[in-house]
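Quick note: the coordinates plus some simple rules give every number you see, no bench work behind them. Just so we're clear, the structure is a prediction, and the values are computed from it rather than from any experiment. Cβ atoms are built from the backbone, for glycine too; each structure is taken alone.
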Structure P
Amino acid sequence: MINQSHPWISVNGELFQASPIIQWKAPPVYEVMRLIDGIPLFFDEHIERLKHSLALMGYQEIGNPKQLYKNIVELAKKNDIKAHNMRLEMGVNALGEKMSVLYGVTTFYPDATYYREGVETVTTEIVRDTPHAKVINQAYLTHISQIKLEYNIFEVIIMDSHHKLAEGSKSNLFFVKGDTLYSAKSKDILMGITRLKILEVAKALSITLIEDDISLKDLPQFEACFISGTSIHILPVKKINDQIFDTVHHGVIRRLSNAFEALIQEDIQKTRRNYQ
């Protein structure tokens, strides 16, 4: 959804104040990037995942990274935003033309209370055909929104018909036991950019990751749980359904969070050097 407080959008690199109507031939692929000081965070990684999503959906690569970076920065300046999320959609319109649409989206960044207390979640059963591709699915989004509203929770955890947990509706999911991280297998989840960077940090801190099938019945064995994503970074989870976690006091979570914040500053400086 285009944020009406930031009405300028970019279509194929051209700025428009009113949103043109685009009829897609098939659902476009997309990326949501977080701007910090007007610079897209983890820009190179977003570009690589975008290429991967395009390939999975049978699209050819559209545009080049330097021009895309320029478009993002120009649009951010036009809308006078420095700390916000920006959405990029790429695909082919009804006429068979390659399209690239860039716009600011309604953004929510959790305040300190969420990190100090943790958030509540519930599970839902969903079957996804292409978990590795970021493709718009309106029925999926509607279902998730209804669950969040019904239970008044922050996030919905997706599981299959065998109650095998995958990830959050807009986040990746991690568990902690001792000094070890656990997550679902890579083949079953969207490889979130924040997730990949967390794994880099974990490796630097000598924190082991184990990817395995995690069932709903396995939850009591874990000491802590958190979700990760573009807008939330590392966000403690205090509850999945009726299972409670003491995440906010876990030492591994604190170490990861501190190191991740340092990595963010390094990445913004790197992107500014490489693209400006």
Structure Q
Amino acid sequence: MKAARARVLIGGLAVLAAAATAPAQDHIENARTEHRQASGSLDRDIQSVAARDAVTWIGYRLPAVPNGRISCNAPVQLEPAKEMIALIRVASRRVDRIRTFSPSCAIDAGETPMVWLDGVTPDQSATWLASIVAAAAGASDRNPPLMTPAMSALESTPGQVALRALIGFAKDNTRPTVRSRAIASLAFRAEADATAAIQNAIQNDPDTEVKKTAVGALARMPKDEGVPLLIQVARTNRNVDVRKQAMFWLGESKDPRAVSFFEEILQK
């Protein structure tokens, strides 16, 4: 009797252990998965797997900035995802693909080996992603293949490390396309520093297209914050194209304050 009870207890503990780990990759099918505890350096963990010189996916799960960018076609998500799964493919000893999904997405790994990292933090992920963006931005290719997915993942990563990286790319990167992409990402951040970086781009970026992207970022902010800033840009900015862009987005907003502003302009 005692032996049977012990077997039941052990079996129950095994089920509980499986339930505790299953949510991390509950929708990933056909994967030969190996679990590892993150070491504290995502770059070191990725390089360790890449050193095997075999095609392998590396995955981890994080909270996500609810920006509506992390999703999948089915099931339909009515609200932005609050978590994300990051998947990194290594082949020939290097990273060649980065993808992000909502945890609700059904993912088929196609029997490819997968290393699942437990305990990756948003700051560790942001540090690594920022290094990928920086390396891609410095490459000779006009559109480096890892640039867009790394920036997208960084955009959805919460925390100060991700925010500071995005602000740095928005202010200091030499490529207008990188500055524009980082500025667009800042629209989903509630922090005052993000708003200040967007306004700085409107005022000081040397490229008009980047300025216009920053105006569009104001339009994606909550209306109570974005509409007054758009009105200010439409009133005061010296660049005609930037003022026109602000007026365009004010018209799209259909906000009563925008209507009042247009009435004021027409009466002059």
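Just a few scattered comments:
- Among candidates P, Q, the computation of P(r) over Cα pairs in 10 Å bins from 0, in percent that gave 6, 28, 35, 23, 7, 0 used structure P.
- Highest-scoring label, criterion being FRET efficiency 1/(1 + (r/R0)^6) of positions 158 and 238 (r between Cβ atoms, R0 = 35 Å, to 0.05), among P, Q: P
- Label whose coordinates, when helix-only ellipticity at 222 nm (-39500 (n - 2.57) for each DSSP H run of 4 or more, over all residues; to 500) is calculated, return -10000 (choices P, Q): P
- Which entry (P, Q) yields the derived value 0.9 for distance in nm of label points 7 Å out along Cα→Cβ at positions 190 and 230: P
- For 0.60 (FRET efficiency 1/(1 + (r/R0)^6) of positions 150 and 182 (r between Cβ atoms, R0 = 30 Å, to 0.05), calculated) the corresponding structure among P, Q: P
- Winner on relative contact order in percent (Cα under 8 Å, 6 or more apart) once structures P, Q are ranked, highest first: P
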